[in-house]
Structure I
Amino acid sequence: MGLRVVFWGVRGSLPSSASPKKIKENFETLLKLFVSRGNTKADQVASFLDSWPLPDVGGYGTATTCVEVLSPRTQLIIDGGSGIRNLSEHIMRNVKPKGPVQYHIFLTHFHWDHLIGIPFFAPFFIPGNTINFYAVQPELEEMIRGKFKKPYFPVQFESLPAKVVFHQMEARKSFKLEDMSITPYQLDHPDPCWGAKVESAGKAYAHCVDTEGTRVSRESLGPDLPLYQGVDLMYFDAQYTLPELVEKANWGHSAAQLGLDIAFRENIKKVAFGHHDPGAVNGQVQDLIQQTEEYYTWRRRSAETNHTELPSVDWCFAYEGLEYRLG
């Protein structure tokens, strides 16, 4: 196995779920479809639901950014949004580590939606554990200590049973973690934000949220171009439509079409789009998917008409629980 990538939180800005009324409306829609297909028995429910893509039934998730990257020998957690609590529960219930464990958390930047889940990461409260934090920004330690402080959180940093270690990374310099190589590259965001290229056993994952994609050409990307090259899977910010991207310039988020353009040019095999707007319910995300599909089809057809080659890209809009195995 090269890399396994699991998405534990794919929302942006703040955790958000559909209202009870909207959930009821979705349930009514599914129930009508269930009956329209001639189903009448309870034991037909599971097969009916399995016939639909999971996000069409359960939505895209409520938690903010947290992505787990696993190699044969280690684990890297990218960002500590509210999704890290989902990962924490998975570790405690299913992995059940025996003895002290080293955890490694890379932080892209320090906006609330990428830090909000950190105090709820259960391994902090197990004696003998070591939690390693990595970031390019020099204020890393200050930011984490500040999350374990009254009145924000009842447990003080000094009272944590686990050991916490801070590592300041050098921009665009690779860091070796067991059989994994991690290189931070700068993204296009109002506050300093660093994406990560994670490599192991000849496979590469590129984490590219939060970014506005103001630099898309190879020339403008300059020293950050390698983030997008030789990549098997890219996670790209797609919070907005193209018109919204114009309206919300300098907000630090992008549109799927820009990610596709990069993927076409750099021959990126797979792309997951995320950082979904907190106000986006299923239908709105599906509208983004439709617009992205139209753009993808237009680009491919235009290439055929002009007798140029354009690689196919396997893309989707990410949801909680989505998993990729690279290699």
Structure II
Amino acid sequence: MKAIIFNDELKFVNDHPIPEPGPGEALIKVRLAGICNTDLEITKGYKEYRGIIGHEFVGVVEKIHGDNRKFLKKRVVGEINCVCGECQYCKAGLKRHCPSRTTIGIAGKDGALAEYVALPVENLYVVPEHVKDEEAVFAEPLAAAYEILEQVHVKPTETILVLGDGKLGILVALVLHLSLARTVLAGKHEEKLAIARDQGVPITTLEDLVAKKAFDVVVDATGSPDGLEQSLHHVKPRGTIILKTTAAEKARIDLAPVVVDEIQIIGSRCGPFEPAMRALSEKRVRVGRLISGIYSFSRAAEAFAKAQEKDSLKVIIDFA
């Protein structure tokens, strides 16, 4: 099968073996797969991962190893963490923190930037008929945006600042805007900020953002190791910082302001697919303008180059 592999360098191969689904797993023929910032960070050394990269996809189930047949021939997206189901974390409803988990395209399990991917059936979600493939491929990052609302009780009276006008930053701003709290998206690129603005989100450039402690919640979606330090300039005393950035480069930071201002810092990772799929289905979050290009596998190297450009948002590989 065609696959995109990272092994000290990116490789685009046509003869990788098709995965064989294990017990309880489904074999999914990938239609579209997105290039995520995490994928780009992996190519810089993040997680020291080696294998097929990618974790954002939509595809059709072709085979199931087991008795659960309800997803066979269905168009699906999937939760990326593969867990044991038996440990204290899994039993406590914290499956995404299972100590023995693997994560497709990130840790211990081949990913979705390939013609086929294998995932546990319990990870799958059927895509509603009227949701297009190019919308469904956003399900995983949109779920990550909704995770913030699982972790923090956002009050309508609060003010929220989202730092970073990349793919995830825009999705986070759109989701938090739906909470009715006053949400502002700050970034460097007028054309990216306009995507959120046109869905009702107030915007500002980083240049115009005065560094004062004015926000109850600050979300770091900068993709930069300096994002936490930037966030500390803007969060109120006893406010909350949500960290969404994962970067290969390490950061050095003075944490004294965290103590002095009694700041709460919350890491935020993967999230719930149900509200993400509802938002896509009901068009509450419109993702079409976040697509910077859809490339065939034969142009995959060009797609990765495009994904690394400063003005790019979501770049998608078409395996269909």
Structure III
Amino acid sequence: MKKPKVAFYWCASCGGCEEAVVDLGEEILNVVDLVDIVFWPVALDFKIDDLVNLEEGEITTAFINGAIRTSEQHEIVKLLRRKSKFVIAYGSCSCFGGIPGLANLFSANEIVRRVYLETPSTINPENVIPGRGDKFDGSVVSLPKFYDKVKPLDQAIEVDYYLPGCPPPVKLTLEAIKTLLSDTLPERGSVLAPDVALCNECPRKETKPDKIELRAINRPHQVYIDAEKCLLAQGLLCLGIGTRAGCGAACINGNMPCTGCMGPPGNVKDQGAKLISALASIVSSNDEEEIKRILEQIPDPTGTFYKYFLPYSILQGKIKREIENESLENYD
């Protein structure tokens, strides 16, 4: 019998999800025995034509990581969707927009201006901006369109399953591959991770007080962290209270607070709003000025509570703002 065909593709992300596949270690050899990898351009010498030449639906499963930032990414994921029976949004950027999604706080023009003209290390006296149709050596060289907003994968194509994490845990990745090769498939749209909050699998849950009273918010470098005690009870913003389990509490086992990369449990619509609400409920003060002082100890509220979730949230980002330099090419 022919092996099921599998594809991997990388959009707007850091590459950690590709490393997560490699981190399967010796298990990846067992996976290779079970499947035929027909597209994985970051690891092997595949070309777009290799994908184009496949039949519609010939790929059993495509694992797509990263958010959608450019027109090229959009076109390739649409092609992968046509060629695949199942598409998995693999990793937090693909599932929710991820850290690249924080760019939705700015317009595309503002980002291009900052990168090519305004950073302290930039030396660009002629104010050169990459164009999408520049002439070079007698030919027109084009670049993909840089979209104004970062989008999670399911805002570009239909997604069958979600496997969150930054990167997805090796254990869940292996279980997902085996599940999708089995005769018993989860309901489409399922998140392939436990549907409970991380606090349920936290190794420190027995030390969590029945009622946490937050009188100060500490950053990890500011305090000595007790390796046995609930991190939230130590005044550290551990976001496990509003984050899906399944990661094995990796950060907490490293004596660091959860930052929310697994996204919310299924009963939470907006992870950031849920976390803000939870924090507000445990601030131990009725004095307006003291509450303000405590909350001002969070240096970046959006980057803290919406670190992985902004494009998928109710907010999605800031309203588009006009920029002063109208001669800058419009990247919107």
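Any read-out appearing in this document is the output of simple, stated calculations on the displayed coordinates, not a laboratory observation. All values reported here derive from a predicted model rather than from experimental measurement. Cβ atoms are built from the backbone, for glycine too; each structure is taken alone.
Using semi-axes √(5λ) of the Cα gyration tensor in Å, for residues 112-191 alone as the calculated read-out, with 43, 17, 12 as its value, let me know the right label among I, II, III. The partial results should precede the final answer.
Numbers: I: 24, 17, 10; II: 28, 16, 12; III: 43, 17, 12.
The correct label is III.
Assign the value 20.9, calculated as Kirkwood radius over Cα pairs in Å, to the correct structure from I, II, III. Walk me through the intermediate numbers first.
Working: I: 20.9; II: 20.1; III: 21.9.
Label of the source structure: I.
Between I, II, III, which one scores greatest on FRET efficiency 1/(1 + (r/R0)^6) of positions 40 and 120 (r between Cβ atoms, R0 = 41 Å, to 0.05)? Walk me through the intermediate numbers first.
Working: I: 0.40; II: 0.95; III: 0.60.
Structure II comes out on top.
Which of I, II, III yields 2.5 for distance in nm of label points 7 Å out along Cα→Cβ at positions 32 and 280, as computed?
Numbers: I: 2.5; II: 0.8; III: 5.3.
The structure behind it is I.
Taking volume of the Cα convex hull per residue in Å³, for residues 48-159 alone for each of I, II, III, which is largest? Mind showing how you got there, number by number?
Details: I: 143; II: 154; III: 127.
Largest value of volume of the Cα convex hull per residue in Å³, for residues 48-159 alone: II.
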